[in-house]
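There are structures below to look over.
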Structure I
Amino acid sequence: MSAFYDTLETRDPAEREQAQFAALPQQLANAKEHAAAFVNLLEDVEPQDVRSREALAKLPVLRKSELVERQKSDPPFGGLAAISPAKARRVFASPGPIYEPEGRGKDYWRLARALFAAGVRAGDLIHNTFAYHFTPAGVMLESGAEALGCAVIPAGVGQTELQVQAIAHLRPAAYVGTPSFLNIILDKAAEMKADVSSITKGLVSGEALPPSLRKQLDDRGVDVLQCYASADLGLIAYESGAKEGLIIDEGVIVEIVRPGTGEPVPEGEVGEVVVTTLTPEYPLIRFGTGDLSAVLSGESPCGRTNMRIKGWMGRADQTTKVKGMFVHPSQVAAVMLRHAEVTRARLVVESLDNQDVMTLHCEVAMRDAKLVEAIASSLREVCKLRGEVKLVEPGSLPNDGKVIDDVRTYE
């Protein structure tokens, strides 16, 4: 049995580079012809001239943080999709809100490759705890599992006791979801004295996997690998059994650029992850994710030859991810608009016992317990996440322009 999903993973790097940049001009032409926004974004670009990283680096960066406004002014997809909603298999709504089309091709999001690297094989039963409601994560992983020939328990989020009961009864081999929720499930199983030992492997994403949490899961008999994916791009990079960085997916071209610019940085330097997808339905060209990472030198010891990155190293902008969901500065502003008493606000994101916790600090003239409850309710409605609310004195928040302060560390 092969250790690799396909032969693309082990091809000569020069061969891969040649193949991808031979396909790129067609993708650029497709974008200019079928996605209205790229008519302007690539106005002076001749697709046939873009056949190298140097040429690609001259194109403008389209940042994820722009999507909300683009989609508001040019619904439904901001002029960036090459298909209409009626031609898509599904249309998702991520926090922001940002709307994403799913094409009709097999394994559209390309997650089968990451699942295979995590040890999942045809015939495995997978317990999928990613959300199926509005956001695409649950479907993304399910489509990859289907491509591998696996069955899926569409568990979704929450209902921890029912999750444990299902695992104990159905005996799935693998877990898919955030690493912190897997830890919660294992805690609940221990409390219920339920046998969930059938799960020995997993693919996790949506949040960081610090070494301390990985060790906790490993000590409990679950070997988890991580992947880096987004609702816009699908799979970007994935971990192999070597556990030395994340290997770039075969369906995208990745650059690391200096934050706020489109200028590639030298190997090893931390910068923003910029991705060009070769997916024709949603041809995102030089898409700035807002995530920070750095290129690792050399090839993975596992034998895969594509470029590797260190993994998620923070955000290049103030948009951040909490429990696998993006939270935008515009959402903090939307909460403030609901409560005239709040003059300034700052969302602080922390990690406590490997759990993401967010607290909205609000400057108000008068303290009121009912106001705390009302703001907390607004925060939950706008961000689709629970958070604490702390009322503070006017003028007490730092005057540094930060709306979201992510103070999590991953040592």
Structure II
Amino acid sequence: MALKKTKIAIAGIGTVGKGLLRILEVLGSDTSDIEVTAIASKKKVSVPKKILFKKTQVFKDAEQLLEYDNYDILVELIGGDAGVAKRIVFNALKKKKHIVTANKALISKYWKDLNKISNEMGVLIKFEAAVAGGVPIIKIINEFLVSNKISRIYGILNGTSNYILTKMLTTNKKFSEILIDAQSLGYAESDPTFDIDGIDTAHKLSILCSLAFKIDCDLKFIKAEGIRNIDLSDLKYADSLGYKVKMLGISEQKGKEIKNYVYPCLVAKNNFIANVDDVYNGVVVESNFCKKSFFQGEGAGSLPTATSVLSDILSIIKLNKSAIRKQKKLSFKMSAVENRFGSYYLRFTTEDKPGVISGIAKEFKKNNISMKSMLQKESKNKNSKSATIVITTHDCNEKNMSLALVKINKMKFIKKRTIYYRIENFIS
């Protein structure tokens, strides 16, 4: 007797959706336990001529899936935390269907609700493709590190911002120029806001935080700072000081507090993360037994992300439903970035005259901030009478740094608002 096939409905045939169809077409008989019963796409779809697509219905609108029931797993690849993507996912869960999605915005925003309904209905939600594309970080946390207690997870979670920072330094071009290049290559959207302002990274970090520390991490607890205003000169100064500037998402547990940060920061060149360049993602997980685990791979793209989607589909098929279990949630206090304790990079544009450094140092001393290194450069324009001073500090409280900068920026010798970035001193 033939084994019952698992019926799949796919909603959204964009970049990832096309990649999934391509992989299924190539694998052919290797996916004989799958039957694609429905595809929903606003654009015309070329359905592969393979047996698993023999009975596929094609819908022009994903809304039609609300009234459709001939599937076991809904693969949602539309994206967004509202609209039809949200409606079909919640509708499918209530019909006791499993979900596979690449939608980080939806998972991040409705984490608590989605988990509650899926547990009540006895179905699974899989979202490996929602974080770091082809890097299987979700499975690593849920399966490989299931016996470990995670203390910190951090890394590059957005390939677009990483590409921009990499190419600015290697090509000696400004942010605006590299952004245009990234858009022409398909690495950045026509509206790159989510990528360059850190919102995409914040969505992904909230998912990783929820998984790593068994909590419901609301996106509102993560303040995202992006790279929109990054200046090439700061990348060069950081490079001369032995650092690279990377856009990171950082989540760590200290006692009863969870700290979540999303910002561009300086990382020592000999660190794992500093050497993840271009569109690649890199994630480090620190835990009690495995100590430090590092994972790197393509963070986006049609086939890498589709690989994660298919992996989730196959894991649902293989997993016995009786293995679905509720996970006990833990309670932690969420700490704001204002409570951060660490070191800093600062670039001052000042008048070129005596007393400038002593004025800055005096304000630092009042706020318990000590300098670690200093680099001073006069302006190339002899008529400008300005100087650039780059300072790195020892560890101090962010609140103290903020108070000091408020005072320093009001000093008469300061010609431009001070630029500052945090330094993350990760141990490789």
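State the single structure among I, II that was used to calculate Rg and Dmax of the Cα atoms in Å, giving 21.6, 67. Provide the component values of the computation, followed by the final result.
Details: I: 21.6, 67; II: 24.4, 90.
Answer by label: I.
Of structures I, II, which gives 19.1 when mean count of other Cβ atoms within 10 Å over residues 83-90 is computed from the coordinates?
Working: I: 13.5; II: 19.1.
Matching structure: II.
Which structure, out of I, II, was mean projected area of the Cα convex hull in nm², for residues 19-234 alone derived from, given a value of 14.3? Walk me through the numbers before you get to the answer.
On the way: I: 13.4; II: 14.3.
Label of the source structure: II.
Given a value of 4.8 for distance in nm of label points 7 Å out along Cα→Cβ at positions 43 and 371, point me to the structure among I, II it was derived from.
Working: I: 4.8; II: 5.5.
Matching structure: I.
Figure out for me which of the structures I, II the number 0.95 belongs to, where FRET efficiency 1/(1 + (r/R0)^6) of positions 91 and 275 (r between Cβ atoms, R0 = 35 Å, to 0.05) was derived from the coordinates. It would help to have the intermediate numbers written out before the result.
On the way: I: 0.95; II: 0.20.
For FRET efficiency 1/(1 + (r/R0)^6) of positions 91 and 275 (r between Cβ atoms, R0 = 35 Å, to 0.05), the value 0.95 is produced by structure I.
With mean count of other Cβ atoms within 10 Å over residues 227-234 derived from the coordinates and found to be 16.9, which of I, II does the value describe? It would help to have the intermediate numbers written out before the result.
On the way: I: 23.8; II: 16.9.
Value 16.9 for mean count of other Cβ atoms within 10 Å over residues 227-234 corresponds to II out of I, II.
Please state which of the structures I, II yields 14.4 when mean count of other Cβ atoms within 10 Å over residues 259-266 is computed from it.
Working: I: 14.4; II: 23.8.
Of the options listed, only I reproduces it.
Kindly point out which one of I, II the value 24.2 was derived from, the read-out being mean count of other Cβ atoms within 10 Å over residues 195-202. Walk me through the numbers on the way to the answer.
On the way: I: 18.5; II: 24.2.
Working through the options, I get structure II.
Any read-out appearing in this document is the output of simple, stated calculations on the displayed coordinates, not a laboratory observation. Small disclaimer: the values here were computed from a predicted structure and weren't measured. Cβ atoms are built from the backbone, for glycine too; each structure is taken alone.
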